[in-house]
Each structure stands twice: as C-alpha cells, then as structure tokens.
1. Given a value of 26 for relative contact order in percent (Cα under 8 Å, 6 or more apart), point me to the structure among I, II it was derived from.
2. Of the structures labelled I, II, which one yields 17.1 when mean count of other Cβ atoms within 10 Å over residues 76-83 is computed from its coordinates?
3. Computing FRET efficiency 1/(1 + (r/R0)^6) of positions 148 and 172 (r between Cβ atoms, R0 = 35 Å, to 0.05) for each of I, II, which one ends up highest?
4. Which of I, II yields 24.5 for mean count of other Cβ atoms within 10 Å over residues 180-187, as computed?
5. One of I, II was used to compute FRET efficiency 1/(1 + (r/R0)^6) of positions 116 and 220 (r between Cβ atoms, R0 = 25 Å, to 0.05), and the result was 0.15. Which label is that?
6. Can you spot which of I, II the value 0.85 was calculated from, given it is FRET efficiency 1/(1 + (r/R0)^6) of positions 36 and 92 (r between Cβ atoms, R0 = 25 Å, to 0.05)?
7. A value of -7500 was computed for helix-only ellipticity at 222 nm (-39500 (n - 2.57) for each DSSP H run of 4 or more, over all residues; to 500); which of I, II is the source structure?
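Each value in this text was obtained by applying a stated rule to the coordinates, not by laboratory testing. Because the structure is predicted, anything quoted here is derived from the model rather than measured. Cβ atoms are built from the backbone, for glycine too; each structure is taken alone.
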Structure I
Amino acid sequence: MAWNPAARNLDDDCAVLEIGDTALVITHDAMAEGLHFLPDQDPADVAWKLVASNVSDLAAKGADPLGVMLGYQFGHDDLRFLDGFKEALGAFELILLGGDSISSTGAQVLGLTAIGLATHRPVPSRAGAKPGDTLWITGPVGAAMMGLEALQTGKGDSTAYRRPGALVGEGMVLAPHVSAIMDVSDGLLLDAARMARASGVTLAIDSEAVPLAAPEERRDEALRWGEDYQLLFTLPPGATPPIEASRIGQARKASTAPILLDGALLSEADGLGYRHS
C-alpha cells in the first residue's frame, strides 16, 4: 500500500501535513485502564498523562502545540477527569478543538489527537540517523518505573508516573540540529531500535552512559521500562547539542540487529521494552 507522504510511511511519532508555507504536526495516542493507568488511579492524573504523552510526540518533532481532540469513555469520576484535563491544557497551552464521548462497559479506553505547528522545516523524523552520528538523551530513565512503585506502595514520589512532563521547548531548540529524534515512551532500547530501523543503521549504546533515575542495580530494567518521555536524538559527527544532554552511543552501519548494547547485538524480540502488539 502506498501511503500519503504526510504519514511518513507510518514510521514516525507524528504525521506531518504540509500546507503552503506551514506544516501541521499531528499525533494520536490512546491509553487503556490496567495497561497505562491503574483502575483506581485519580482520573485527574489520568487526564494529565493522556495529554502529556501526546504533547511529547509533538515535542519530538520540534512542534509548537496548538490543540487537541478528545475521545472519552465515561468512567467512575468524570468531573475529576475534567479537572485534570483542564489543568493539562493550561499547562501545555492547548485548546480543546472537539472530539467524542461514549458510554461503555469494561475497561476504560481513552484517546487523544494532538495538533501542533512545525517550528522548523524540514520537520525532523526518526529516519535521519547516519553511520557516525552520535546518540544522545535529554535526561534519565527509570523515573516513571519508580513512580509507579511509589504509587502502588504509597511510599516515595509518584509524580513522574502520574504527571509526566513533555519537553516542548527542548524539542524546538533541537529540531534544527538533529539528524533523527523521537521521544522515549515504550523503553529506551525499544524506541532506539525503532529509530535504528527507520534510519537503516545499528545504534551502539553504552548502558553505563545512560543517566538513571532508579537504583543502579535496576539499570537493565530501567532501560526497558518506558514512559519517561525524554528525547532521544542523533547529531552529525563532531556536533554538540544546544541543550544539556548525555551522549549514550553512536550510529553504525546497519548490522543483523538494530541495537548493539555493550557489544551484544539485540533485536526487538529480545524484550527491549513495552510492545503494544
């Protein structure tokens, strides 16, 4: 099947719709009860996370968020969800453009479409990394993993899991400089593998170079856990990032697997992160 160029071969975080001198950046993410949030979790936090996860995709394209369309399945405290939704829209400077709501039995499933305006053309993608490029990440992984455990036990800070951020400003600054970029939502290793596949390279990663927001003995788990919404990006050889970031590896000529972790070749079949299907 031939895809419209706006779909980017369905191989990127967002669609990019070119309209004259501007480009709309469009993404859609869904969240399911029991997978992305706990059944008894505060609906206000669920609303925040739904918005933030979509805005993070826009951030990975250097886009300026404009508005959202909500697909809402009525739940156990809809007014509380609305409170969190309004708060998230204000925090990320978004407007509600419309959507739909339904009543249904079973686990709650929520969807959101977010629309942004490109701030740099061409809009960067996952697919531009070349052999020799350096690999970087904007911050630590493992915070959401630890946050979920804090939420479940009632001990520690659960903010990173309940109310993650989205690096919109950082994405705008990075967009003119990167060769490839995406956000880390399903696990650093799995998302890096997706970038490698899209770019036609192997990404060699030094696990010890990856900054952690978890105990050292859980480094391997943190590399696979996801939902930290850091930005993962590559730069041409010799370039330095315009923002604070950690260099964690390098792009190499494509091998038999997309990831070379501490010298070991790994593919998506090796349990690199969370897979939706």
Structure II
Amino acid sequence: METGYSWDTGLARKLNEDSVFCGAFEISTHVEKVSAGLFVVADGMGGHSAGEIASNIAIKSFCTEVMAGLLEQSPASPLTILSDAFSKANNSVLAASREKSLDGMGTTLTCALIIGPDMYVAHVGDSRCSIINSREMLQVTMDHSVVQKLVDEGLITPDEALSHPRKNEITRVLGYYADAKPDLIHVKLYAGDNILLCSDGLCGVLPAGIIAKTVLAAGSAEQACSELAGQANLAGGPDNISAIVIKPSNLPSWQAVINVHTSAGAV
C-alpha cells in the first residue's frame, strides 16, 4: 500500500491547526495476512492555538482507540470501532476545552480505515474523503456545512460554494457537544482507485477536476500530495493544507466483478 501526505501551513495563516495520521500495517488472521491502514485528517478551530490543540487531541485519542479495538481478541465490526473511537475523541476534546483558554475549540475529523478491498469511513465536519480513478472522482463524504446545505437545496453550485461568504461555517464538529455522531460509510475498492483525504484548505480552494487530474498524473502518492499543496498555495493558500493520498495494492478489477455478476445472471 503506497501512501503519501502533505501538511502545509498555507500562505495566509501563521499556525497550522490541522493534524494528520498516516499508518499502513498488516492484519494477520489464521488464513492470511491482509494489507491495512488507518488514515486521518483533522482541521482544528478556536482562538490562539486552541485549534491546533483540538485536532491533535482528537487524532491521538481516535487512533489509540481504533488500534486498541482492532487488537481485541474478538473485535467489533470496523464501523462500530470507528464510531466508538469518535465518541472517545469527542469526549477528550470536550474535557480539554474546560480549560478557560481552550473554551470553544473544536475540530473536524475524517478517517479511512482500509482492510484489504474494504474501506470504512467515519466523518464529521468539512474535511473530505474521495476516491479518484480514471473513470471518476467520487466524493465519499458529505460536508457538514452551511454551503453544502445550500448546494443540496439547489441555491448555489459546487463551484459557487468555493467562494461563498459562508464557506467556513460548519454545522457539525468534534468538541462542541456531548454527542457528535459521525457519518459511517463502507465502500468497496477496486484496482486503480486512489484515496484522497484532505482538509478544506485543499478541497475548498481547488476545483475537483484539478485535484483529480493532479492525483492521476503524479508519479507517486507523495508527489501527488506535494503538487496538490503547491497548487493550493498558487491559488492563494488561504488556509492550512493537509492531504493524504493512498494507493492500495492487490485490489480486484471492477471489470472482472461486473463480468462475474453478468455471467451469474445469464440464463
């Protein structure tokens, strides 16, 4: 599993309030070894350095809980593990925010747990997880934001959302309320799929077409992340820019899967 990441402050901010985690590993069973990985992007918010603290606390708590869950002798389902880890991360940020100087801090958190050809996604906020291949760029997560609601209602277009005056208003984050339930998604992966996790310092600045073209044209996952950050900075770099690109290996061919289903349905 090839991975790469960028963690760039951008041109307009003095402090990087994003946090990222990028870890690839193997899960061994009595049958086989399976390639796996846990990938997380968190975009913190709050006064002074509180956003940086919120995203850091959330990622540390979240990743610790996920890995502990996976190592259980009889682990729960992947989506249950992610949901429980989100609850722990939210509680950790809430507990830290009781300190007066950190009051009101919060963070987005978007993660992808990849186990073989299965990707389990958990998400709160406006960071994103997308699948990019030669056929399409599929946005797996849905932004929890004011402008996404306007897009859903047909009041603005996705391109108009990039420059809308309310583009930074988020409707769901970790650390603000006692209950912050994530969106939970299970997706099958196929050969040629590239996974992109990023903060809105990237997806809120560059059009989806440019992002997809850059990822597909890059020679490696690391190069893709570097070039994405560079393009976001060329576009003004108004926010912190975090990106993780994952290129899983040994995935089934989607054409072969279609052929199998077609043959099974033939009479």
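1. Details: I: 22; II: 26.
The read-out comes from structure II.
2. II
3. Between I, II, the highest calculated value is found for II.
4. Numbers: I: 24.5; II: 17.0.
Answer for the origin of the read-out: I.
5. Answer for the origin of the read-out: I.
6. Computing FRET efficiency 1/(1 + (r/R0)^6) of positions 36 and 92 (r between Cβ atoms, R0 = 25 Å, to 0.05) on every structure in I, II gives 0.85 only for I.
7. I
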